[in-house]
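Colleague: So, here come the structures, one by one.
All of the numbers you see were taken from the coordinates with simple rules; none came from a lab. Predicted, not measured: the structure shown is a model, and the values here were computed from it. Cβ atoms are built from the backbone, for glycine too; each structure is taken alone.
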Structure P
Amino acid sequence: MIRVGFNSHKGLKRENNEDSYFIMPAEKFFMVADGLGGYNGGQTASGIAVSKIAEIVKKNPIENHSGKDVISYLEGCVEAANIEIIHRGMRDEDVSGMATTIVLCHIDDKLGYFANAGDSRAYIYRNGKLKQITKDHSYVEDLMRAGTISREEAQNHRERHKITKALGVGFPVEADYYCESLCCNDIIILCSDGLHGEVEHKDICKIIEENKEMSSLAEALVDKANSEGGHDNITVICIKIERGFQ
C-alpha cells in the first residue's frame, strides 16, 4: 500500500508556475517536470512532458513490463516526450526553444524505478536519513564531480541554475535511470529545484519527522521553501510505502 501527497506553488518571486506534475496511483507512476523557456515555453514544455508520458503509460501499461525491461520502457517514454516537445517547438515559434526537466518514479513490488533529466530530483527517506537518488544534470554539478568547486561553493555559484540536460534540447535526451530497493515506511520525494534550491537536507528531514501524513508533508515542504525565499516554482510529490505494498 502507498500513500501520496502533493503540492505545487509558483513561489514568491515568479509570476507564474512553469512546473507540471502527474499522479497515477493505480499505475504507481509519478512525475514532476520543471519548464524552461519563459511563460509560454516553460509551461507548455513541462505540460507536454507529463501528459505524453501519462498517455503512453495508459495505452501500454507499465505493469506488463518487469526487470530491465522497465528501464527500456522508461527510456521510450522519456524520448517520446522529448520528441513531442521538439516537434511542437518547430511548429510553433511562440514556444520555440522550450525545454523541461523531468523526474519520474514507478513503484513495482519492492523496487522503485527512477528517471531524471535536469535538476529535478528524487529522494528516499529511510530511518532518519535522506538519500538523493538522482544526480543533477547541471553546470555546477559537473564542476563538483571534477573537484573544481566544493558543494558549499556550488550553492552560491552564479551559474548554479544552468542545466546541461533537458527534454526539448536535442536527440537523444540521455537521461539517467535508477533502480532502488524499497522498504516499508520509506518515503519517496520527487521535487523541482524550487525545493532543494531553498531547503537544506537537514531541514527536509526535520519536516518529514514532523509530518506523518503525506499531504501535510508536501504542504510543509512547499511552505518551508517559500519561507526561505521562494525564488522559484516549487513542486513536491511525497509517497510513503506502507505495510502490505506490492
Structure Q
Amino acid sequence: MEKYDKKAAALVDRSYQTPEIVNQRLRTLNAMALCRGESVLDAGCGTGLLLEQEALAVGKAGRAEGVDFSEDMLERAGARCADMPQVRLQQGNIETLPFEDASFDAASCTQTLLYVDQLDQALRELHRVLKPGGRIALLETDWSGAILNSHDQALTQRIFGAWDIALANPNLPKRLRPLLRGLGFAALRVEAIPILNSSYSENSFSANMLENYAAVARRRNIISRAESDEWLAGIDGLIEQDAYFFCVNRFLFTAVK
C-alpha cells in the first residue's frame, strides 16, 4: 500500500479541492440523499472533505463517522471538522470497521478499495454496518483508461502502468458491480464521472497528480530519475504549446442493502 504521510496528505487535500473533484463530491452527495438526523460513515475519509459535507447534510442531530488508516490524513480531517460535534474520527481500516452491525443509514467510500488487500472482506464490512435499507456510495477509477498527451506515449504507459503494481485492486470498476450484487445489495446504479482537463491549469486535478504518477513509478523501479525528469519536461513543453490533454474516468456505484 502506498504510504500517505504528511506530504501525501497535503497533495491529496490540494488535488481534491480542484473543480473536477468538487463536482465528483457534489454528485456523490446527491446520490446519497442524506437527511437530517441520519447516521453516515465515510470509510477512508482522507482529509475530511466529503465527511465535512456529509456532516452538514445530517446536521447536529445526526452522526458522521470517519475512518482512515493514515494519522496524517486524520489530522487534516480533524482540523477541517473541528467545529462539528456530530463528527467523530477514528484510525482504522475498512476490513475491520469498529462499529456494531446495522449502525448507519448510509456509507461512502472514495478511492479506498483500490488499496485494500482483503477486498471481499471490506465490502462485507460495509454491508454489515449498514441498516436494512441503508445506502452505499462507492467511487473508484479505471486507471487503465487514463489518457495523457505526451511526447513519449510508451514512457507514459510505463508510468501509468506502475499503478497496477502499486495498487491491490487496480481498475476495480469493471469488477465491482457483480461483487456488490453477490453480497445482496440491490437497486444498483453506476454512473461515469470523467475527469477531463483539455487544457492545462495549475488548479486542475491532473496538474496536482503528474509528479505523483512519476514518483510512484520511480519508487517501483519502473522508470529512472532521468526518465521521470524527461517525462515531466516533455509535458511542460506541451503545456507551452497549448497541447495539454488529460482524461480518466471515475465511476460512482450506488446501492441499497
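Colleague: Figure out for me which of the structures P, Q the number 0.65 belongs to, where FRET efficiency 1/(1 + (r/R0)^6) of positions 99 and 195 (r between Cβ atoms, R0 = 35 Å, to 0.05) was derived from the coordinates.
Modeller: Only one of P, Q returns 0.65 for FRET efficiency 1/(1 + (r/R0)^6) of positions 99 and 195 (r between Cβ atoms, R0 = 35 Å, to 0.05), namely Q.
Colleague: Let me ask another. Using the calculated result -13500 for helix-only ellipticity at 222 nm (-39500 (n - 2.57) for each DSSP H run of 4 or more, over all residues; to 500), pick out the matching structure from P, Q.
Modeller: Computing helix-only ellipticity at 222 nm (-39500 (n - 2.57) for each DSSP H run of 4 or more, over all residues; to 500) on every structure in P, Q gives -13500 only for Q.
Colleague: When you work out relative contact order in percent (Cα under 8 Å, 6 or more apart) for each of the structures P, Q, which one comes out largest?
Modeller: P
Colleague: When distance in nm of label points 7 Å out along Cα→Cβ at positions 35 and 163 is calculated for each of the structures P, Q, which structure yields the highest value?
Modeller: Q
Colleague: Give the label, chosen from P, Q, of the structure having the highest value of mean count of other Cβ atoms within 10 Å over residues 187-194.
Modeller: Working: P: 26.2; Q: 12.6.
Top value of mean count of other Cβ atoms within 10 Å over residues 187-194, among P, Q, belongs to structure P.
Colleague: Upon calculation of distance in nm of label points 7 Å out along Cα→Cβ at positions 67 and 203 from the atomic coordinates, which of the structures P, Q produces 4.5?
Modeller: Here the read-out was taken from P.
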